[in-house]
Structure I
Amino acid sequence: MSTQSAWLTKSAAELAAALAAGEVTSVELTQAHLDRIAAVDGNAEAGVHAFLHVDTEGALAEAAASDARRAAGEPLSELDGVPVAVKDVLTTTGLPTTCGSKILEGWVPPYDATVVRKLKAAGLPILGKTNMDEFAMGSSTEHSAYGPTRNPWALDRIPGGSGGGSAAAVAAYEAPLALGTDTGGSIRQPGAVTGTVGVKPTYGALSRYGLVAMANSLDQVGPVTRTVLDAALLHELVGGHDPLDSTSIDAPVPALAAAAREGALGDLSGLKVGVIQELAGEGYQPGVLARFNEAVELLVGAGAEVVEVSCPSFVHALATYYLVMPCEASSNLAKFDAMRYGLRVLPEGVDAPSAEEVMRASRDAGFGDEVKRRIILGTYALSSGYYDAYYGQAQKVRTLISRDFEAAFASVDVLVSPTAPTTAFKLGEKLDDPLAMYLNDLATIPANLAGVPGMSLPAGLADEDGLPVGFQILAPATEDARLYRVGGALEALLEKKWGGPLLAQNPTLASLESAATEGAAR
């Protein structure tokens, strides 16, 4: 980090304050982050590989426009001029949107996702598009058609998924802010294993228009940041009702930043916290449980009352999710038929192929193994004679999970659990065992099935391997402000205990530049 700008380690809130005070320009900040990307991101062979596309020219042009607005005293928002990265599942005019898949390689959308449009309207320079598991199907970002992203804490480890690119970019100081999407934990689980803050808002709180859907009833856009306050600021900026999205909630955005600042004062008197019995214990790494229990004790010290809560249907959440999600995914991905856009492959040895033959050859070449696996599973579960036995039953269990949440929130204000059962595992370790990979989402999936908001924030480092552990907070639907109040309090307590942010303890950061340089040379 010695050769990089000192601004890189600042929070987005600190950068916004510095821009407002004239201490730095947006061009300087944006160039510093672009230089950082060039130094540490590398490629599919080495480096972090958080980005699939970097928009140097566009980001600097927007930064210059931001500086002109600041000089005229007309900033568009508090975050005007602060750079941001965007997961490659959100459409962007003038920038490719590939969803980490060969079937969309080179596709440049003709429109912006609503959340991207709001970023631009608020004056945030977009650094580029981040890597992801193909069509958001995965827990490790190893299923990207363009090579895996690596964890900035240990380059031989996964950064979580499907949004490992956004989390890794923030953890490696390549971007102060990023947007991700969370279908079963794809923001929170990467946050847990990279030591960053990830939030899945209430379903419908952020527009899904322009999000290339995997599972419509589960997908949710959310912020990826290094602090709880930064997440609140970004959430407020891109949240709100969108008439273009039929699932959008028609309600004002809560005062999330104010809640985060209130929480940081450290007083949680009167708050009742429920520890979910079903999301801890067998199968959880000892170091994960140790850091979780220590964080719970800090909440008690801040005045919160902690009780155990049982949500019995949660034990069926994983099986339920892996029926609901593939069913919706198989339907959504039917649009990639090689007829209208995307990859088109002509079958070999066929002089005049039919549309069906072209479609079959294109989908075979364009989709990876994990996507094919889920399409097959979903199509089977939706087929005649099996719909009620599989998809219909899964939806009934989903209702039971929602009822468990309702019952729990009738007696507590928030629920807590570890975000993921383990720390980051090694690249390739679980690629041949899909069921073991799916278990990484054990604690995050219930929130998506019920539509409630969830946050993951760093809880410390596991004793076994010195890698980050995540602490998950869940709140009732539309009560996202509770996440930020409790998260802000716990973050302040933990950083006081650590003597600063957890990312400052990452011993790998200093070696990232050399790793990326060596990879580029090869």
Structure II
Amino acid sequence: MQAVSPESRRRAVERLRGLVASVLSHLETRGADDLRHPVRDPGRLDRWYRQLLVILLVLLVGLVSFWKLDRDASSWRDETVSYAVAKRSLGELWLLVQNIDAVHGLYYFLAHLVLGIWDDGVLTLRVLSVLGTLTAVLGVHAIGSRLGDPATGFLSGGAFLCVPQVQFYAQEARSYALVTAAVVWATWFFVRALQDGRRRWWAGYAGLLLLAGWLHVFALLVVLAHAVTLGRTGHLRRLGWRWLGGVAFAGCAVAPLAAVSAGQASAQLDWLGRPSLQDWLGFIVPAAVAATLGIWLRRRDEGSAGAVTLSAIGVPLLIVPAGFLLAVSLVHPWYVDRYVLYCMSGLALLVGQALRHWQLILRADPARRRRRLYATAAVAFALFAALGPWYWQLRSPVSRTDTVESYWGLTVTVPGDTEPVLFQPARRRVWVLARPAVFGQLDDIALLQTPAASGTLYGVEASPDVIRKRMLQHREINVLRDRPGQPLDNTPAEITKREVLRRHYQLCWVIPVNGGESAIFIRRDAAATDPLCAPGRDIYS
């Protein structure tokens, strides 16, 4: 083959450059109408661009949320409650919410309907949470696009999905992803109402607040953030009455649920303590980041006075509801981060706009682009290195307090015989609620009335005297209980259980599992001849 001379190569390159230059000149002078497939609607490309970003977000949410959704075929106690309660009849559900857990009543009803269509255990309810997360991400995208541009919306939605708490509850068979979706879209209607003022936006805002409040009462704390936004943007005097009207409508509609939930709070939230250092740090660090981003973004915003901006929406949304609930929890311990999960949408909006501004900065300064790209890549790599193991850990069984499936096989009995079982405390009965068949025939020593029949989550136990009498009838008792070191319930029934075991039984064998243990107690008058209780034997062997 004949070699190409350098001069021929140079002439070919020059001809190619001339051809490209002529094409560009032609496009500049004649426009897109000379293309083979002309686009006569300038807005069409913009619509395609917006739709492409939405499709990418949907695919991203699906990829992240369905990744290891089954969590190695494991579930934990709260998810078991959701599934067991949702499997009850509507009459049993109504009886339950009159006694306890009314705050989750609407979610249980929705879960009941979904399980009636497709019942694959807690996995079905996790799919419901994935859909809630998808709806919330699209809502964050809509707000970012409305107050910024499509790229800002896409970056905001992606940032929201990357929040570890969001990924945690996207794969949780509980209501918090749905609550977040309702609050985010209520905020979108709030933004539209501030910009437009038409009644339909206020009506949508009130309706979404109502839905969010019925999914969880603490969702209505978002109105405090919206009140701050009204004040910061100068719309309080002009639109304050309309906003109050929507809030009043939603508040009155949710008031019956709030009243019932307040009456149940002492029994339902008695396990909570005052906010810990971890709780405060989990609030202060994101709040500091949000405040810093808000100040930086406010300096770069070039809108008119009173314009609704992402910083005016995002900073109060992150700080105000969570900060208020933390302050209240100093007196009434009600704070758990999942109750205000929706606050993270405020941080995502700020991060999305900051990333968009940084992207524009990179474009505007070609001289420093390479250095800044390297710095951006280094920061992104550091974040991925820090959060990647966390994301992986969220999808493992040990990410939850306990694993219900780890108790399967610990109560295997001889066919036709029953296994005497005692739960310490009584709420640990939740471990057997979702799949009672896998535990075999159990003699639940302390149980007086089943959860479904009594309209409770964990059933009603007998009086202390009856529990003592029943316990002493058994030579061996399998106690399913918390691991040592956990706080002890000081109810009369729990005190009686501990007293009888201490005085009349010997602990002979312990099987530790994730979040608890199976402890075999044998009555002292029979322990001397039982191989499990041989002197010097390691009870954990």
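A few comments on the model shown:
- If mean count of other Cβ atoms within 10 Å over residues 135-142 is computed and equals 25.6, the structure in I, II: II
- Of structures I, II, the largest value of mean count of other Cβ atoms within 10 Å over residues 95-102 belongs to I.
- Taking FRET efficiency 1/(1 + (r/R0)^6) of positions 47 and 263 (r between Cβ atoms, R0 = 41 Å, to 0.05) as the criterion, the largest value within structures I, II is that of I.
- Source structure (of I, II) for relative contact order in percent (Cα under 8 Å, 6 or more apart), computed value 19: I
- Computed over structures I, II, mean projected area of the Cα convex hull in nm² reaches its largest value in II.
- Computed -11500 for helix-only ellipticity at 222 nm (-39500 (n - 2.57) for each DSSP H run of 4 or more, over all residues; to 500) - originating structure among I, II: I
A short reminder: the numbers here are calculations on the coordinates, not readings from a lab. Bear in mind the structure is a predicted one, so any value in this text is a computation, not a measurement. Cβ atoms are built from the backbone, for glycine too; each structure is taken alone.
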